[in-house]
1. For FRET efficiency 1/(1 + (r/R0)^6) of positions 192 and 248 (r between Cβ atoms, R0 = 41 Å, to 0.05), which of 1, 2 scores largest?
2. Assign the value 0.25, calculated as FRET efficiency 1/(1 + (r/R0)^6) of positions 56 and 152 (r between Cβ atoms, R0 = 30 Å, to 0.05), to the correct structure from 1, 2.
3. When mean count of other Cβ atoms within 10 Å over residues 96-103 is calculated for each of the structures 1, 2, which structure yields the highest value?
4. Comparing 1, 2, where is distance in nm of label points 7 Å out along Cα→Cβ at positions 240 and 256 highest?
5. If we compute distance in nm of label points 7 Å out along Cα→Cβ at positions 32 and 216 for structures 1, 2, which one ends up with the highest value?
6. I have 14.8 for mean count of other Cβ atoms within 10 Å over residues 120-127, calculated from one of the structures 1, 2. Which structure is it?
7. Which structure, out of 1, 2, was semi-axes √(5λ) of the Cα gyration tensor in Å calculated from, if the result is 44, 26, 15?
8. Given a computed value of -15000 for helix-only ellipticity at 222 nm (-39500 (n - 2.57) for each DSSP H run of 4 or more, over all residues; to 500), which structure among 1, 2 does it belong to?
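No lab work stands behind these numbers, since they all come straight from the coordinates. On a predicted model such as this, the values are computed, not experimentally measured, just so you know. Cβ atoms are built from the backbone, for glycine too; each structure is taken alone.
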Structure 1
Amino acid sequence: MTKKILCKQHFLELIENRVKKSILKYKMLSKVDHIGLGYSGGKDSTVLLHMLSKIILNRHSKNQVTVITIDEGIEGYREGFLELTKKISSKYNFKHILVSFEDLYGATLDEIVYKSKKEGISLSACALCGILRRRALNYGSQGAKITKIATAHNLDDEAQSIVMNLLRGDSGRFKRISRIPVRKFPSLIPRIRPLVKISEPEIVLYAHANNLEYHSVPCPYAFTAMRNDIRAFLSEMEKKRPSTLVNIINVHDSLSQYFTKSEVSSTTFMCKSCNELTTKETCPVCQLLAKLGLKLKNS
């Protein structure tokens, strides 16, 4: 986070210029991309939506944006959320796609969490949601002919992911983290993270400076994530030693040049259940759904 004392205008310019530099540095966009924005309604995705509208209008006139909302089906969490999503999409004149867990998987996240406990599946609610959200986001994007999926992961999120993979001893995922969009499989749409150099406090301040309306109710399952422990640790480190988060990403950038192509790619199979490319004979989504007695809508 910047230590400079800035007026409102210069602060907004600083943040927007940093996002533009990240897009250029990591080659996130071409001038003809159709961007699918994974929109949760929270502060991060709302800031990204606002930012993309400004960048596209000013720099990438041939780009399109479609807002993709995933309704996980969490009781009491998404009340008023869909109305807000439609309102904000309309404000920026972007198309809107809604994908629900219930329609795609035949059950809400609440039901899936209940079933997983009953079946003795050790994954946390956040881990279950992560597996299913990624597929839902890709599913919603394929029909709209989207070429890049933009997610609102910020500086804090990126540093946390790097450290989490180190602590888990997951060298494969550590090496596969990439800020440059890569199409690993033909059916998997590349992801971009334009807010990767913007800290969470900066995002909050940027949202308030622009009077952006967003969904501020925390997810009731968030406490189950390992990420919370990493977040608390890195937040404390950042307070004591500013630039810790940026340093983590910069070191990962430096190491990335030494990873060979074989290290960041995997042997692929066609999933026996859904025909999606995966690193195992059956993809993680179909493995999970089989354990829960569920099936994908299109399988």
Structure 2
Amino acid sequence: MADTSIAKTEQPVTSAAMRRQMLKEFWFYFSENRGAVMGLVVFALLVIIAVFASLIAPHSPFEQYRDSVLQPPSFNEGPHGFFLLGTDPVGRDILSRLIFGAQYSLFIGVFVTTLSLVGGILVGLIAGYYRGWVDTVIMRLMDIILAFPSLLLALVLVAILGPSLTNGMIAIAITLQPHFVRLTRAAVMAETTRDYVTAARLAGASPLRLMFRTILPNCTAPLIVQATLSFSNAILDAAALGFLGMGAQPPAPEWGTMLAEAREFILRAWWVVTFPGVAILVTVLAINLMGDGLRDALDPKLKRS
């Protein structure tokens, strides 16, 4: 009885130690990529700005100062420094709109990535596990979706569903889903031939248990990397839809919509298009750098002994 109790108390400690070791190993390979660490820092700052936007923003993103229309940034030509990054064509503070726009960007990235990831995993599991005609039908459908340029397909879907932020996010999720389907299918087909899956099948595990409890946990590494890259693609595509008037609608402080509202003032007021464009650039670049670091840390082939 004493030996049994000792074994039971030692097992959680061993599991916790293994998890700590795995986290240390992950951070070691991730931190070797300096660009990935910089991207993580920028992304963390973006999250903080989005969460505390109402406390950080100096003005309301919707309040219009009619006596300060198209006022230059305070560090450039502004007289009193009341608007650090200037104002837009209707007198709204650009800095405040950029800060609240971070909420839109994060929400778009999380919603689109979650929707495409969950749908892609479900469809990919079915295709990779059952194969046969089911696999053929699913993959030919995915090939058809991939044959269209993602932005063009998203525009067509939004034109059918109607211009709005919600419909734009659904359309983008549909265009990104084939990447998760193909990754999941390839990983499942590789894992189903392994001995532990055969042993679980012989032990009487049901197909659902085999797919979700046995196979799927061993297919997560490439999916995490793809989810990170899809996060940045979702933000970029949503900004493009907003710029074309098919995504978020005014007066929402979404960065693409801000560019669309200010494009006729490019030559007169450089700040109204420069700062939203820089925000999109920095955000997408930071997330892509994080994706590179995740790939280096999760892919065994890229790890150096």
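1. 1
2. Only one of 1, 2 returns 0.25 for FRET efficiency 1/(1 + (r/R0)^6) of positions 56 and 152 (r between Cβ atoms, R0 = 30 Å, to 0.05), namely 2.
3. With respect to mean count of other Cβ atoms within 10 Å over residues 96-103, the highest-scoring structure among 1, 2 is 2.
4. With respect to distance in nm of label points 7 Å out along Cα→Cβ at positions 240 and 256, the highest-scoring structure among 1, 2 is 1.
5. 1
6. Checking each candidate, the match is 1.
7. The structure behind it is 2.
8. Clearly, the read-out refers to 1.
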